[in-house]
Structure I
């Protein structure tokens with residue numbers, strides 16, 4: 001078991017990539033703090049899966065865009081012990097809103113959730129790990145949007161690009177603490193966030209034409225890479241973005 005005896009906090013762990021990662025971490029020996037924003041039933045299902053794998057689980061509600069809520073979440077997570085791993089997975093999508101029509105409240109919501117949230121969580125985790133002598137793993141889930149133009153959802157692309165920069169900066173800041181910091185940038189993954197697209201035959205066909213692998217990715221596929229980066233197998237990897245998109249970014253210019 002690659003995470004035997006480890007303790008992980010996963011935000012947005014009530015569905016999709018976060019839920020798959022929590023379940024896989026538990027199967028590999030980790031206890032998991034399951035953070036969610038509004039989907040309590042989804043978080044309870046994740047808890048059931050973690051406990052079915054024989055590990056402890058703790059469910060915590062948190063708006064990651066609120067630094068006070070993040071501080072409270074980390075305090076509550078002490079119920080599991082000392083955290084070794086942070087997976088910043090919580091995020092909010094958007095679309096169909098050109099910059100000229102953008103509402104200030106929408107802009108702030110996306111940036112606070114998708115960019116500031118991971119920073120707030122990383123800050124709390126760094127302070128915790130330094131208080132315990134350093135070491136640890138931070139893995140953030142961004143998106144191929146950090147590399148591609150995002151017309152109609154510019155703040156989302158801005159936030160994801162910012163995650164790439166934050167990953168590189170933190171990796172340098174935390175090298176002496178031996179805290180690895182990495183980022184996974186998925187393409188189209190079959191999750192509740194993308195279900196509307198996948199339920200529309202025309203949108204699905206257009207997406208599959210743009211993806212050389214001609215299929216959406218599965219949450220479990222992303223989780224396996226997160227596991228690698230969170231375990232000792234990935235100890236020599238830091239400051240990197242791992243793109244998992246079935247070749248979408250490679251094909252973008254000809255799509």
Structure II
């Protein structure tokens with residue numbers, strides 16, 4: 001049961017992604033053809049591949065990671081705090097820094113990674129981008145040969161499904177129904193591409209990513225029926 005997991009053993013995370021290039025016209029001919037084929041079902045006849053390219057960040061083959069925010073609990077007696085840190089910059093450095101965090105501080109058998117819809121998006125996306133960059137996968141992302149119960153991943157959306165595989169609940173909706181206070185949101189996921197490429201404002205994206213990481217931790221606390229984090233307990237490091 002989720003209540004039996006020590007909070008200090010969990011690394012909470014969220015990623016932000018964008019298309020690899022600012023525009024469709026920057027793709028080479030082969031990549032354009034592959035993009036058209038990959039997105040044919042989603043586009044149907046409504047949009048051209050060029051018109052659909054703003055959404056390329058969803059796919060690891062056509063997107064890239066621009067921020068990984070991580071959070072973890074530190075407990076000392078009755079005192080707890082939640083420390084949040086972010087990796088940003090060139091994607092290769094982001095991935096290497098994140099890997100170093102895993103291998104240095106979250107590499108024991110009891111350690112778990114936790115994200116919202118992480119099993120469908122965050123975890124495989126990070127792993128695929130690492131392989132593309134020629135980075136050996138850290139143990140916590142290398143699932144080859146592992147049985148389902150051996151996978152060291154928690155997914156707050158999966159926990160909320162209670163076995164209902166067809167049910168999708170966004171992070172924002174789940175936080176709302178669970179009564180988790182929502183800080184004023186500057187942007188949402190649909191705006192990340194424009195903020196990154198058009199406004200060149202990475203700081204706004206980092207803040208957004210960190211807010212989502214905190215929300216994932218708050219959701220897990222609610223699923224454990226434990227008190228939510230107060231603002232004074234959340235620290236940036």
Structure III
């Protein structure tokens with residue numbers, strides 16, 4: 001069993017190195033770690049993202065269109081693993097999260113899954129409330145967060161990967177597609193609760209409550225059109241790093 005860890009990255013020179021180091025440390029901590037590879041997809045960065053990944057000996061591919069779904073798909077196209085693990089460049093893969101992922105993979109009953117999330121440093125109270133709400137929705141509806149998704153390679157190919165039309169909510173669409181693919185084959189989709197996946201809380205600091213609220217209200221006015229228009233997704237595509 002080989003695992004491909006795919007990291008989409010747009011202007012992530014500040015945080016990418018720690019993400020790569022965390023993934024390597026997580027695999028090194030496993031007593032029976034499978035063969036694995038790390039793949040960074042440089043999503044048209046203007047900083048040293050690609051150079052940093054290359055300097056760390058990580059396979060690097062390029063996606064010219066700034067759309068995270070496309071960057072993840074481009075990374076997956078270059079992967080050779082039987083299982084794909086997608087993590088964001090501003091997140092950290094822990095040994096505990098990886099250990100539970102590998103245990104579930106080895107069980108042979110799943111086509112994929114995700115994990116509850118946490119943010120570092122701790123977000124403000126309103127950010128913590130949003131995190132709690134997402135984790136509740138994730139568990140209730142079995143939806144993987146975009147910062148951590150794992151799935152079988154054939155399942156990913158079978159559903160056509162991440163939707164190429166979406167600039168946001170692509171992980172929700174993929175979760176649904178994988179669940180349908182799995183049900184047809186007697187396979188499940190699980191959200192890990194025993195170990196959370198940790199991501200950077202920088203967006204809570206960079207944008208603040210008012211900008212988050214404005215984005216939510218804008219999204220609610222037309223969610224299906226909003227996820228296809230990066231101009232309406234300031235928090236995701238606004239450029240603040």
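Only the coordinates and a few stated rules stand behind these numbers; no lab work does. Note that the structure is predicted; figures quoted are calculated from it, not measured. Cβ atoms are built from the backbone, for glycine too; each structure is taken alone.
The value 14.2 for mean projected area of the Cα convex hull in nm² was derived from one model only; which of I, II, III is it?
Going through each structure in turn, the value belongs to II.
Hey, distance in nm of label points 7 Å out along Cα→Cβ at positions 120 and 200 derived from one of I, II, III reads 3.1; which structure?
I
Have a look at I, II, III and say which one yields 39, 23, 8 for Cα extents along the principal axes in Å, for residues 96-143 alone, as calculated.
Answer by label: III.
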